[in-house]
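> Presented below are the structures under discussion, each in the form of structure tokens.
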Structure 1
């Protein structure tokens with residue numbers, strides 16, 4: 001993962017290192033809360049904010065964030081950032097060094113600003129795997145998985161799902177060619193791990209999966225679940241990578257057909273923990289932070 005060295009005990013008289021999440025939109029992001037909790041838990045001295053980017057202004061926004069350090073104005077150095085929709089595919093060309101998992105995904109959601117250039121990584125997939133196995137309690141080895149969608153979110157999670165040893169993964173997308181392209185890029189990785197990998201359209205993508213993952217834009221757009229209920233069986237874990245109101249229709253659909261619905265909050269916290277460890281050299285504990293985040297969102301509902 002090319003982790004940073006463990007930081008020294010922070011000097012409380014120094015300005016905090018700064019981090020941010022960049023996206024469009026980004027006002028809804030829970031990342032500042034999550035990283036504030038991680039910092040408090042681990043004793044790290046940092047500040048984490050949100051930066052709303054223009055659709056054609058991602059690179060300029062990153063460079064402006066770095067250049068904004070101003071000790072006289074109380075602004076410490078920018079050390080890294082998270083990237084969310086729709087900019088994950090724009091990150092790799094800007095980085096000097098790219099992690100293997102980001103290169104496989106061809107997308108990144110983390111940048112670390114090193115002295116010799118930017119380091120890009122993708123923590124989405126490992127965050128999803130850890131949430132499923134740690135918080136949801138489903139061992140992925142040997143499971144039949146349906147991954148709905150073939151965009152940036154799907155690209156980020158497919159490699160780690162393969163590495164977790166699933167028996168088979170079907171990637172289903174409205175445009176089958178996009179699913180086929182994503183699968184083709186991962187075929188060698190799947191062969192190395194003994195995972196059957198295939199691409200399908202949304203119709204006829206299979207039945208009775210052990211795990212159904214919705215990474216499509218259907219939840220974000222407020223549309224219907226894009227696959228038939230036959231993809232579920234009683235007890236299937238059906239997880240939407242979104243959370244809050246956006247994920248609720250998918251969770252309701254899953255529950256109505258005997259599946260176990262789960263939203264993407266656990267993934268959000270776990271991918272943030274991976275980024276935090278990359279930046280700070282210390283891994284935070286996630287269970288209490290996930291519980292605090294759920295309570296926070298429930299209070300805001």
Structure 2
């Protein structure tokens with residue numbers, strides 16, 4: 001039983017006239033008759049009673065009509081699904097992001113624009129460290145990552161596109177002796193206890209903080225490491241220590257936390273979108289187009 005036989009059957013069932021059905025199908029009557037005979041032979045039943053002047057559906061034919069229509073409709077749906085998927089209009093993108101990424105405007109804006117333009121492409125979002133994202137990208141578990149890149153050598157085969165270069169801020173308790181300042185030189189934190197992001201889960205921010213402190217003439221005295229940015233802010237607000245975080249974390253509403261700009265040159269941190277260099281799927285290209293179109297306010 002072939003789809004062309006089902007189309008011929010449904011058309012003839014609607015017209016009940018071989019000439020009109022053949023015209024609709026763009027074919028001559030003899031091939032149409034042969035297709036109906038082939039369908040009946042494959043089913044082992046007669047679908048039409050026919051004479052020189054009369055064509056009528058048998059009981060089997062009458063009941064077969066809705067089934068044939070449903071099969072044709074499903075086949076058309078399958079064809080359209082395959083074609084839309086090939087164009088990158090359907091499917092699933094696995095997207096990773098660091099803990100601070102959703103708090104700046106870039107990631108939410110890019111995802112919002114993407115969802116408006118490609119509503120039938122599903123997104124699965126997972127909070128992951130930069131290191132875990134890069135590993136998962138390399139292994140095929142992620143398609144896109146919002147990362148805080150460190151050393152380029154940590155991501156062979158991964159392309160990174162800078163979304164923004166975000167200012168870094170000092171976070172400290174609101175009752176800290178330095179909390180009233182408009183901005184801070186990092187050298188003023190030389191004797192302060194630090195809370196840091198562990199290096200093994202992401203070299204970007206950790207190495208940036210160490211580099212900035214070293215340039216300011218000291219190595220930070222690390223008293224605690226915390227994986228989550230929001231945890232770091234909360235611990236700083238509680239007086240456990242000070243830390244350096246991306247500006248986006250100012251939007252985390254933690255009572256007792258004070259954020260101060262850093263006066264030192266180079267106190268910024270890149271947010272980048274990462275993807276596999278050899279991943280040329282249309283859905284990934286669509287997402288990267290929205291990344292390229294994003295412009296910070």
Structure 3
């Protein structure tokens with residue numbers, strides 16, 4: 001692997017490199033938000049944070065670094081314009097820039113009324129992974145703080161829809177009146193989760209959310225069960241927006257979200273269209289796909 005893969009998120013910085021001895025990976029709390037808050041010369045702060053992370057990774061000096069995520073945003077190393085949809089999953093539409101002789105920033109993608117930074121690289125990685133088996137039409141879901149639904153048609157991202165599912169969950173658990181009815185870090189309760197998914201069918205989310213409170217006060221439900229109920233209500237509401245049809249849906253997520261989203265998808269009647277894969281490593285695969293285009297121009 002003749003480059004280092006860097007995923008620079010809002011809160012975390014991650015580096016991966018596959019060397020002769022296998023995978024090396026490091027992560028730190030030097031996310032874009034933390035570095036931007038220093039109020040110093042942005043390029044210098046990001047450069048120094050990357051240099052420190054590279055020392056921890058202990059990869060060969062001089063390897064190029066491909067950076068996706070928030071480093072190309074308004075709080076990043078250098079703000080780059082978004083690529084626009086349609087966005088080809090071959091990597092030909094990527095907007096990027098060498099900000100150092102060995103550091104390449106990958107920008108995000110925008111639609112008419114939505115945008116993303118980082119997820120497009122994961123989508124490139126998924127396309128690299130499936131190869132010739134890429135469906136003509138598919139919805140790719142990348143859940144997280146801001147869950148992204150990518151509508152893909154004939155190998156190109158045509159539309160982006162963002163659901164603030166993860167952020168809403170944290171805000172409601174920590175800063176709303178519901179915090180008194182939800183236990184912190186409680187184990188997942190599948191039965192309560194499915195009750196939340198069922199409640200999402202009522203299509204009145206702002207009213208249904210208060211059931212978290214009434215379940216505790218009027219029905220003696222525990223804070224642990226209520227945490228799973230709230231999760232099911234929010235994830236169910238997100239997935240019901242997919243509507244009916246025959247277009248395949250692919251979820252790319254870690255184990256916990258794969259389990260909860262897949263359960264919700266089944267209860268929302270999406271099982272016949274649904275498949276789920278591991279998200280770990282997709283960003284690196286996407287950067288590999290892009291590196292195949294960049295390498296000839298760099299002499300590597």
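> With distance in nm of label points 7 Å out along Cα→Cβ at positions 18 and 34 derived from the coordinates and found to be 2.8, which of 1, 2, 3 does the value describe? Display every interim value, and only then the final one.
Numbers: 1: 2.2; 2: 1.3; 3: 2.8.
Going label by label, the one that fits is 3.
> Which of 1, 2, 3 yields 22.2 for mean projected area of the Cα convex hull in nm², as computed?
Numbers: 1: 15.4; 2: 22.2; 3: 16.7.
Source structure for this number: 2.
> Which of the displayed structures (1, 2, 3) returns the greatest value of Kirkwood radius over Cα pairs in Å, for residues 138-257 alone on calculation? All intermediate terms of the calculation are to be shown ahead of the outcome.
On the way: 1: 14.1; 2: 15.4; 3: 15.1.
If we compare Kirkwood radius over Cα pairs in Å, for residues 138-257 alone over 1, 2, 3, the biggest value is for 2.
> Ranked by FRET efficiency 1/(1 + (r/R0)^6) of positions 50 and 250 (r between Cβ atoms, R0 = 30 Å, to 0.05), which of 1, 2, 3 sits at the highest value?
Numbers: 1: 0.70; 2: 0.00; 3: 0.40.
Checked 1, 2, 3; max of FRET efficiency 1/(1 + (r/R0)^6) of positions 50 and 250 (r between Cβ atoms, R0 = 30 Å, to 0.05) sits with 1.
> Supply the structure label, taken from 1, 2, 3, corresponding to distance in nm of label points 7 Å out along Cα→Cβ at positions 66 and 274 with the calculated value 2.3. Mind showing how you got there, number by number?
Working: 1: 2.3; 2: 5.5; 3: 3.2.
Checking each candidate, the match is 1.
None of the figures in this text is laboratory data; all of them are computed from the coordinates on show. None of these values were measured; they are calculated from a predicted model. Cβ atoms are built from the backbone, for glycine too; each structure is taken alone.
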